[in-house]
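The structures considered in this document are given below.
What follows draws every value from the coordinates through simple rules; no lab data is involved. Please read all numbers here as calculations on a predicted model, not as lab measurements. Cβ atoms are built from the backbone, for glycine too; each structure is taken alone.
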Structure P
Amino acid sequence: MRVVTVIGILLLTGVLAISLISKLRSRAGFTAFAGAVVDLGLAPRRRARPVAAAAVAAEAIVVAALLRPSGATVGLALAAALFAVFTAALATAVRRGSRAGCHCFGASSAPVSRRHVLRAALLCAVATGALAGPADPLTGISAPQALAAAAVAAIGVAALAWLDEIVWLFRGATPAR
């Protein structure tokens, strides 16, 4: 169970780190995300930047909590709450018929769809499931187990962060960039 919990923590940390970097690496990245907040109908234009900043701050807080060796439980609980909010926000946008991109991972402007809702729900489930694991999952884990966990998590992070591109590979539709 320790290894599974570590995979969950690394997966969540990796996904959130990519999300943060994509939004903060340039003014354009953050502006696109703030615009998506409006386009998805999640906030009026005058509140878009503060709402976007709050989302980015929440992601950063969760990453920091997940990276604390003794903070796994708090980090996982915060991650579960954050992804529950993201799931609800994306589901609301899909239900409204929004064709806007979420810019969750930066440049992609692929229209928000059920797969984005499912991705957020999956990440919420990962966080919730990892909460059932040990409070200090790194205690007693061997180096080979840690490496295996990191490899599995890295594959998961790549698959989730580049979901639109993977769908494009199998469907043949051009990913919006």
Structure Q
Amino acid sequence: MNCSIFALELCARFEPGGRLHTQLLGLLRNHPANANLQQKWHFCRQAASELLVALPIVERGCWDYFDDDARARHDYAQWVRGMTTEEGARTTPSGDDPYRGGPRYMTFTMAFLLVNGSHTDLALRRVCEIPEQRLWHRETFRHILSNLGVLNFAGIQSDVAYMIPRDAGWGLTLEDLQLPKFHYLRPLV
């Protein structure tokens, strides 16, 4: 069975105890490990809703949709490694005071390995038909997040969602975001 991929990552200012981090962390912690299709859809809708509310404080982002099987599988494996390795994580705490030492940032990632040609794949493909000059516009992310309700998890082979940081003292710094491993996060206009 051939696959497509859709992935989205947003990077926002991190405020310990702030709504975005608190709500997304709660969603991740309360999401069942063996969630059924309806629970997965509900999680995705709730996460998208929180990200839409926070879109004004989102500074960077990335999204991908590819319907090439080899690329989809390769890219999805990379997104999964972002959760299972320390590739994206800091090696030492950055401190939990965002007002000393510069601002802190957080990322939230969702990636879906789609069954190529499924209703979900075709619907998401239409959602992602964005002119190149608008790829990194805040309104493009609003459009995509607002339309994630088209996901039907019966047409999704695998999915992953994660957030950096989990704990307040590990927020990403501006210096972290300048590292090559975060080059894919584009400033939003």
Structure R
Amino acid sequence: QLAIFGAKWDVLVAEHDRERIKGLCRALRYVAHKNGACLAFSSTKDKTSLKAVRDILRQLVFGATTKGGLPEQLDPSKPICVAAGKDSMQGIGAPHGSQASDQAWWEMMAEYFPDPNRLNREAKKSESALVAEELPKYPESSVDGMVEQRLEEIQQYRKQVERNQRLASEGITSKDTATFAG
């Protein structure tokens, strides 16, 4: 059986607003319900949530069920705890009123918790794109001529290297080609 654990509930609550936490809880409930998993958040400051995590682990590892079952906690203001199969799609709801699909939940989470690395990559791309757009506006004939000359030299060098490799694979060295040419 699959289990999803969320630790440091107290840190999550301290760093994010209530709407984001509620959205995250609903999204994780959706994923857990869809995949038949248990879902439990915990905090070292909340003994009930720690007991729920221990009970889930005891059940998964040893197969021992707890008396009275797993405590169900669906209120997003407290650490969530839901046993596998005990939740419902109606109880979870849909993201932003749309159809409950993996893609819709993914988009909602991307909106609530944007990937900071993705934003940095986009900024770098746009900066280099801006430079590439502005370069043709300020031509310098001497620099452009030198760049063009160097590019031609690189192409000639590459052709020579390819030719030497081809000849070497045929068993002919560059010395042999010099004697044939002369």
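To test your reading of the models, identify which of P, Q, R gives 2.1 for distance in nm of label points 7 Å out along Cα→Cβ at positions 9 and 25 when calculated. Before the final figure, lay out each step's value.
Details: P: 2.7; Q: 2.1; R: 0.9.
The structure behind it is Q.
Compare Cα Rg over 2.2 N^0.38 Å across structures P, Q, R and report the one with the greatest value.
R
State the single structure among P, Q, R that was used to calculate helix-only ellipticity at 222 nm (-39500 (n - 2.57) for each DSSP H run of 4 or more, over all residues; to 500), giving -20000.
It must be structure R, since only it matches.
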